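Engineer: What follows is a set of structures to go through.
Nothing in this text is a laboratory measurement; each read-out follows from the coordinates by a stated rule. Given the structure is predicted, the values throughout are model-derived calculations rather than measurements. Cβ atoms are built from the backbone, for glycine too; each structure is taken alone.
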Structure I
Amino acid sequence: MVEISERPAAVQDRSQVGEWEVDTIAGKGHGGASVSVVERWSKYVFLQ
């Protein structure tokens, strides 16, 4: 796992395609969850 502050400059300034960011969102009482996946350059978003 890499801390956000330790990301390479190309990722930080969004100058290259292919850098994906993944987050999870837990529902109330952990009864459900969602996952968001974002490609940082194009801002393509996939939600599940």
Structure II
Amino acid sequence: MDFDIIFIGAGLNYAGAIVAARAGLKCLLVEKDLDHLGGVCLHEGC
């Protein structure tokens, strides 16, 4: 598989992956904990 961009970690990169995908880029988002998509700030506060 070929990707235009690969994001490692789904904190702030989660939003970046959405923006890139909407722009037509083929993206891969790698995250080890699917319960934490969006990062610590989203789920626990900064």
Structure III
Amino acid sequence: MRGILYRYVLIYSLLSANTYAPNCTDGHYHWCVANLNNHEYWQAIA
């Protein structure tokens, strides 16, 4: 179940990283980058 959740978080992060602030200065962008750089998430979906 955790792998499915991580897959969702990674896809959501990829698709919505610059949705809220076009210049990527908001906290959502940084949250997305942290998710995409999280090795635990990538290992769980492999």
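Engineer: Quick one: distance in nm of label points 7 Å out along Cα→Cβ at positions 13 and 37 came out at 2.8 when computed from one of I, II, III, so which one is it? Present the calculation step by step, with values, prior to reporting the outcome.
Structural biologist: Values: I: 2.8; II: 1.5; III: 1.0.
Working through the options, I get structure I.
Engineer: For the read-out relative contact order in percent (Cα under 8 Å, 6 or more apart), a value of 43 was computed from one structure; give its label from I, II, III. Present the calculation step by step, with values, prior to reporting the outcome.
Structural biologist: Details: I: 30; II: 43; III: 50.
Going through each structure in turn, the value belongs to II.
Engineer: Turning to a different aspect of this structure: One of I, II, III was used to calculate volume of the Cα convex hull per residue in Å³, giving 58; which? Please report the intermediate quantities before stating the final value.
Structural biologist: Working: I: 91; II: 67; III: 58.
Derived from III, not from the others.
Engineer: Let me ask something additional. With helix-only ellipticity at 222 nm (-39500 (n - 2.57) for each DSSP H run of 4 or more, over all residues; to 500) derived from the coordinates and found to be -10000, which of I, II, III does the value describe? Mind showing how you got there, number by number?
Structural biologist: Details: I: -1000; II: -10000; III: -21000.
Checking each candidate, the match is II.
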